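We did not get these values from a lab; they are worked out from the coordinates using the rules stated. These numbers come from a predicted model, not from an experiment. Cβ atoms are built from the backbone, for glycine too; each structure is taken alone.
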Structure P
Amino acid sequence: MTRYEKQLDRVHGSAVLFERTEDEVLPAVSMRMRDRCAIFFDENAFDSDAERIVALAHEMGHCDSGAFYTLLTPYETKGRCEAKAWKRAVADLLPFDALMDAYDACRTAEGVTAHDLAEHLDVTPEFILKAVEIYTALGKKLL
């Protein structure tokens, strides 16, 4: 089972309504519908499983944290909701110990890049940088 399939299983095993769509403009969207969360997801809008994994984890982050907003929500509130969703996505996909284990596994004499870690963990380099940013803000010692 691939990491993307595991992420899909997590979604399907939850109370979240998951609907596949075809929308390249909004390839991944989560929203509160009545008393549950819904995710609308266009798998074909992403170039790789790593991108799909990160996008789906982020949308689940919105669902898990209840961090939703509307088009009329102030930017500051939108920013807080996005930060909460990313924090949950990082906690789900890349716990701190897993990041440190990957760093040790990928380390060479030249060091480790976000790309090396992303390839090893099947996520995007941008997600690695987001995780480092979040863990740094939480006071975690990265090295």
Structure Q
Amino acid sequence: MEKSSRIVYLLASSLFSIGVALQVFLAGMVVVALEMGWSYHRDLGHGLAFPLLVMLVTVYLGHMPRRTKWLTWLLFIVFAIQADVLIFLRSSLPVLSAFHPVLALVDIVLAVMLVYQAWNSVREQRSVNQYRRKSGPQTRTI
């Protein structure tokens, strides 16, 4: 269960990272290229909550390191502020809502860090399992 949870975490964090990069592209299509409306950007943004929720569950099922757990929660909080708070302050506090794209930078940095940590956790787990197989059953001597 631990190994498969770490793999699922790696996949979810990778999907989240790719999704954030795609979000930046879609925003560029709206603002710079003037080729589409905000609906794709908005819908993908709401969809990114799913891999993030998967990450929050599998970080514990996979017994990931404490640092990974903290960074996952930090990513969740930053994402929630960005997607569910700042964007709705456009009319009342426009300067504060301008931090929406800035937090996208924080999202991508945290997400890439978490992909890296997840990759190391999966590799580490694989190394531990290979070591256990090579050394045979563990016996205790008293």
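Here mean count of other Cβ atoms within 10 Å over residues 75-82 was derived from just one of the structures P, Q, and that gives 12.8; the source is P.
Work out which structure the value 34 belongs to, where relative contact order in percent (Cα under 8 Å, 6 or more apart) was derived from one of P, Q. Attributed to the structure labelled Q. In terms of FRET efficiency 1/(1 + (r/R0)^6) of positions 67 and 115 (r between Cβ atoms, R0 = 25 Å, to 0.05), the structure with the greatest value among P, Q is Q. Kindly point out which one of P, Q the value -17500 was derived from, the read-out being helix-only ellipticity at 222 nm (-39500 (n - 2.57) for each DSSP H run of 4 or more, over all residues; to 500). Attributed to the structure labelled P. Largest in distance in nm of label points 7 Å out along Cα→Cβ at positions 27 and 43 among the labelled structures P, Q is structure Q.
When Rg and Dmax of the Cα atoms in Å is computed across structures P, Q, the figure 15.7, 54 traces back to P. The maximum of distance in nm of label points 7 Å out along Cα→Cβ at positions 19 and 107 over structures P, Q, that is, the highest value, falls on P. Given a value of 0.95 for FRET efficiency 1/(1 + (r/R0)^6) of positions 3 and 99 (r between Cβ atoms, R0 = 25 Å, to 0.05), calculated from one of P, Q, which structure does it belong to? Here the read-out was taken from P.
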